[in-house]
Structure I
Amino acid sequence: MNLPLVTSFFDEATNNVSHIAVDPETNICAIIDSLLDYDPAAGRTSTSCADQVVDFVQQNELQVGWIIDTHVHADHLTASYYLKQKLGGRIGIGEHITSVQKTFKELFNEGCQFPIDGSQFDHLFKDGETYQVGNLPATAIHTPGHTPVCMVHLIGDAAFVGDTLFMPDYGTARCDFPDGDAHRLYRSIQKIFLLPEDTRMFLCHDYKAPGRNQYQWETTVREQKRSNIHVHDGITEDAFVKMRTTRDASLALPKLLVPSVQVNMRAGAIPAAEANGISYIKVPINTL
């Protein structure tokens, strides 16, 4: 079986990990969970992290087939739109992006000019849909719970799980965002656990659990089933939901939630400029 070559890019400011999965036979690749830098104090974006991806693709003479977000991230801005302009490729996300767009269109009072049909993206993946990265077989697996959009992308023997799971010593994603659900997250993780145990698993974030010195973002299904502190084999759904609900009640909102969602539900595009030529990020007061 032809296996993908995976190169990862970690950003300590956001604890985000972006990945490039390459088919070594064709040099066609997929970019997963990219990052656009954002300075919230100045309201400025920059592309230093995304440009590392651009440089890698160009230096290795890769062809970008897909630019994928596993979900609408609430803790960093996606660089999907920027990367498409620089490298080509198709921007993809799960088909349930439409429910997220509907929720946040209302919250941010986007008006009639903002469509909620997912048309900002080139492709909306369905659960179980198969596709190709070069000659590598790939499958999109709907894994809701953290958000309704979340999907795991299995490319060859590599599963890109977004925020659904963290390293085994850190646990699982929060479920208190709109349309999040701890019961659904538990069931989604059980779907992941049905994958072959030696499946490589690549995470979107690492927060370096207490006692661990190094950041890590690669594990396996076997390691998660054996030792994930929240959801290893033997943990019941009721016990998981009780733990997850209690833990979520103590968590603050992500610092970049407001700008992230407004950009990410647009596939990485900045909101359109207003009459004065300036684009704005809206901040709802006393609402979140």
Structure II
Amino acid sequence: MKYKLLTITLALFFTLPVELLSQGHLVIIGGGPRPDYVMDKFIDLAGGKDSRIIIFPTASYDPLDAGEFYVKEFTERGVENVDYIICTRETADTEENFELLKGATGVFFSGGDQNRHTAALLGTQLIDKVKHIYDEGGAIGGTSAGAAIMSEVMITGDEYLADEDDEPFSMIKEGNIVTAEGFGFVDRVIIDQHFVERKRHNRLMSLVLENSGLVGLGIGESTALVVDPEKTFQVLGEGTVVVYDARKSTQIDVDRNRNLSARNITVHILQSEEKYTLDN
């Protein structure tokens, strides 16, 4: 009987999709104050107080100060093995940085300007090594700018204004929102942050209608999406997450003034502990 159970277990193991066996967790925080239990969740997923956590404060306007701040935050929570990496694209791929990243079970990306993260790391061996940590079961976290970089399509924070007197992000128009390549820890989505508090509905709706195969995830402040290896998104925090899904929408159209329109967009507003999957 023991051998039969072992055979069944091995058979199930080898028929599981590779991504379910290898990938770790994401903790994507929408910015603002970070609740203790959200940061504790990231630490738990990274391996608890015995984890090794590396911080990338690259997006901050003062990376050194931000790096020290995050080290203090994690050490006060009981994680002793924590450090940070500050680099440019030219200095990213050094043996010193590779050595700092060695053995890491959690990586955390700071807030600030997400374009600084991608300018320093996109296309480097260093970010490939971070992705390997994730593929091997580690935890990847980020807040604000560190949330924006999680998806393949990244909102840069810029837009194309026809008139300089236009209010920022006041329209739902084609070609209005500037995007760039993100790190792509999670696919099939576009992530926006500080979402409810800064009323960023227009820019996410515009992008979802222009990229109807992608689901828009607007994460409020003090709120996180925890993504497991099966790509289930669970809300954790003090606010809400707004989901825009135009994958089954009809009559997506653009008029002569570049206004976007559509029928049958699905919208979900999720609160803490609720779960969402892209396939259901």
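Each of I, II could give helix-only ellipticity at 222 nm (-39500 (n - 2.57) for each DSSP H run of 4 or more, over all residues; to 500), but the derived value -7000 comes from I. Here Rg/Rh (Cα atoms, Kirkwood Rh) was derived from just one of the structures I, II, and that gives 0.95; the source is I.
Among candidates I, II, the computation of distance in nm of label points 7 Å out along Cα→Cβ at positions 33 and 265 that gave 3.2 used structure II. When FRET efficiency 1/(1 + (r/R0)^6) of positions 65 and 169 (r between Cβ atoms, R0 = 30 Å, to 0.05) is computed across structures I, II, the figure 0.55 traces back to II.
Any read-out appearing in this document is the output of simple, stated calculations on the displayed coordinates, not a laboratory observation. What you see is a predicted model; the values in this text were computed from it and never measured. Cβ atoms are built from the backbone, for glycine too; each structure is taken alone.
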